[in-house]
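Visitor: Below you'll find a set of structures to go through.
Nothing in this text is a laboratory measurement; each read-out follows from the coordinates by a stated rule. Note that the coordinates shown come from a computational prediction; the quantities given were computed from them, not determined experimentally. Cβ atoms are built from the backbone, for glycine too; each structure is taken alone.
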Structure I
Amino acid sequence: MANIQVTIKNVDSDAFSELKAEAVRKKLPVGKALSLAIENWLAESRKLRLPLAGWKTTKGGQNTRLLSEQVDSVLYG
């Protein structure tokens with residue numbers, strides 16, 4: 001993968017300072033740390049894309065008839 005030079009505006013100064021400090025602790029160039037952060041962010045973004053249309057449905061039978069109410073009871077009391 002090729003490296004490029006970029007200028008980024010409006011970066012949160014505290015977040016960048018933390019990234020820079022972590023890069024120093026891990027002996028990484030800031031550009032490499034930023035690239036890793038971008039790659040991780042993109043990977044997380046891809047994970048969240050679960051289209052409802054792609055989900056498979058199943059028949060739970062009589063034992064799951066009240067499952068939704070039971071889950072609500074556990075979660076919300």
Structure II
Amino acid sequence: MQNIKIAYSIEEAAEFTGIGRNTLRKLIEWKKLPVLKVGRKLLIRGDTLEAFIRKNEGRDLRDRDAVRGIDLFSEEAS
């Protein structure tokens with residue numbers, strides 16, 4: 001049986017998506033990518049990562065103004 005993770009650390013999310021760790025940290029700092037904070041550790045939901053990538057396909061993730069943030073409330077409604 002395969003274990004399916006529902007949340008990833010920044011390092012795991014970077015490996016899973018191919019987005020660099022520093023870029024992920026910037027996206028979190030800019031409040032474009034929501035996280036769950038557990039102590040000092042930041043976790044990103046897998047479905048949030050997938051929705052973020054779909055929403056930002058073709059955009060430069062290093063450009064703060066070009067990146068579209070994820071609104072968890074609208075994502076849960078869809």
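Visitor: One of I, II was used to calculate helix-only ellipticity at 222 nm (-39500 (n - 2.57) for each DSSP H run of 4 or more, over all residues; to 500), giving -11500; which?
Guide: Label of the originating structure: II.
Visitor: I would also like to ask the following. From I, II, which structure was distance in nm of label points 7 Å out along Cα→Cβ at positions 36 and 60 = 3.5 calculated on?
Guide: II
Visitor: Shifting gears a bit: With Kirkwood radius over Cα pairs in Å derived from the coordinates and found to be 17.3, which of I, II does the value describe?
Guide: Only one of I, II returns 17.3 for Kirkwood radius over Cα pairs in Å, namely I.
Visitor: Another one. Which of the displayed structures (I, II) returns the greatest value of mean count of other Cβ atoms within 10 Å over residues 20-27 on calculation? Mind showing how you got there, number by number?
Guide: Details: I: 11.5; II: 16.1.
Going through I, II one by one, mean count of other Cβ atoms within 10 Å over residues 20-27 is largest in II.
Visitor: Have a look at I, II and say which one yields 0.65 for FRET efficiency 1/(1 + (r/R0)^6) of positions 4 and 44 (r between Cβ atoms, R0 = 25 Å, to 0.05), as calculated.
Guide: Values: I: 0.65; II: 0.95.
That value comes from structure I.
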